[in-house]
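Computed from the coordinates by the stated procedures, all read-outs in this text should not be read as laboratory data. Since the model is a prediction, treat every value here as computed from it, not as a measurement. Cβ atoms are built from the backbone, for glycine too; each structure is taken alone.
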Structure I
Amino acid sequence: MIAVKVSFLSLLKDRIGVKELNLDLEDNSNIHDVFLKLIEKFGENIKTVLVKKTGELNDHVVIMLNEKNIRSLDDLNTKLQNKDEITLLPAIAGG
């Protein structure tokens, strides 16, 4: 088993009403497994924020693993280690 900490920032925190959460996962878990746990806990409210209907990562959310964007790692297949810290935040755009 591994333990990870998930933090929700800005509008995501407001939407689900939680600032951070500790999750226990099986060894060799990945970001996708975290998403499944979050969807199980928070339902459709978070699912629509995290993933598109195609199952791909939503462009409007940034997922950081130990301060690195998972898109620069192995995306949803990024493997997790014990005590990893995952941060979810809305993507910011402007002009």
Structure II
Amino acid sequence: MKVPEKIRTHCPFCNAHTEHIVSINKKGNTRHNSKGTRKFREIKKGYGGMPRTPKKPVYKTAKRVVLLLKCEVCGKRHQKVYERMKKTLELKKVE
């Protein structure tokens, strides 16, 4: 699916319809020193099996797409979540 680089949509902070710059949201870096990761590492040490039940096979065929919209007036960002898409999302330039 092709999405334009600029969209005119509602900004919840300005409470008005304004131009927004569109970017695709990506997963951030994992924090290797967070509490859950440290606890998991500690439990995995030594003998014994997995501390959690193994994941079941996932039959979902598509990812949810999240767009980051940055308002050109106030500069704040908000998200727009699309439902699952099989096609990849790409930004197209509007001339």
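A value of 1.6 was computed for distance in nm of label points 7 Å out along Cα→Cβ at positions 71 and 87; which of I, II is the source structure? Computed on structure I. Can you spot which of I, II the value 0.05 was calculated from, given it is FRET efficiency 1/(1 + (r/R0)^6) of positions 7 and 47 (r between Cβ atoms, R0 = 35 Å, to 0.05)? Only structure II yields this read-out.
Of the structures labelled I, II, one was used to calculate Rg/Rh (Cα atoms, Kirkwood Rh), giving 1.17. Name it. Intermediate values should be presented prior to the final figure.
On the way: I: 0.93; II: 1.17.
The read-out comes from structure II.
Suppose you compute helix-only ellipticity at 222 nm (-39500 (n - 2.57) for each DSSP H run of 4 or more, over all residues; to 500) for every structure in I, II: which one lands on -7500? Structure I accounts for this read-out.
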